[in-house]
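Below you'll find the structures, each written out as structure tokens.
Throughout, read-outs are computed from the coordinates displayed, never taken from laboratory work. What you are looking at is a predicted structure, and each value in this text was computed from that prediction instead of being measured. Cβ atoms are built from the backbone, for glycine too; each structure is taken alone.
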Structure P
């Protein structure tokens, strides 16, 4: 069992989630129950799964939750790409979030490989 708040991947994913929330406030209001809701859930799922996994008794369980977080970051990245293709946002802003998401994804993947 680890203190998840000390994990850099948890800290980065928390900051990232706040950025995703801010980003979604500029999306079309008709997407409130569609893309906005979906990307927010996927974003906050990242730090939630890291925190939940850190509370597990076994490394295998922790690894499983890290894999869930890894999947969630893929979901966020896909939705951001979709927002660009739908022309719902500035390509620059979305691409910045995509690049940061890729960094977090790499961090999570590297952490998974430690197990």
Structure Q
């Protein structure tokens, strides 16, 4: 399986986890010319922009540790771009879903409001 296919499989697991937790998935892999969001979802009237990080092996660090300051800034810009593109002016937050271990038996964690806060 290529790294792109593995990443997509991790995103699919994250989307299933979110749906089972009561989220309505609005978009997957939303992009414009400058940025991309892995998952856009809604729950309890709040839009969640969700970055998915998958690591099969934590030997080099946990998945959440791969969210750098630059990545955080890109996620904030992407959230603002989505809001503008959809005319959305309500509450939102940026979350991270980590998928670690094998794809057959993953450990999934949802870190809410992990980047910024509005």
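From P, Q, which structure was P(r) over Cα pairs in 5 Å bins from 0, in percent = 2, 13, 24, 23, 15, 10, 7, 4, 1 calculated on? Let's see the in-between values first.
Numbers: P: 2, 13, 24, 23, 15, 10, 7, 4, 1; Q: 2, 11, 23, 25, 21, 12, 5, 1, 0.
Checking each candidate, the match is P.
For which of the structures P, Q does the calculation of log10 I(q)/I(0) by the Debye sum over Cα atoms at q = 0.17, 0.18, 0.21, 0.31 Å⁻¹, for residues 20-75 alone return -0.68, -0.75, -0.92, -1.17?
Values: P: -0.57, -0.61, -0.72, -1.10; Q: -0.68, -0.75, -0.92, -1.17.
Source structure for this number: Q.
Given that helix-only ellipticity at 222 nm (-39500 (n - 2.57) for each DSSP H run of 4 or more, over all residues; to 500), derived from a single structure, equals -10500, which label among P, Q identifies that structure?
Q
On relative contact order in percent (Cα under 8 Å, 6 or more apart), which of the structures labelled P, Q is highest?
Once relative contact order in percent (Cα under 8 Å, 6 or more apart) is tallied for P, Q, the winner is P.
Ranked on FRET efficiency 1/(1 + (r/R0)^6) of positions 28 and 52 (r between Cβ atoms, R0 = 25 Å, to 0.05), which label among P, Q comes first with the largest value?
Values: P: 0.15; Q: 1.00.
Top value of FRET efficiency 1/(1 + (r/R0)^6) of positions 28 and 52 (r between Cβ atoms, R0 = 25 Å, to 0.05), among P, Q, belongs to structure Q.
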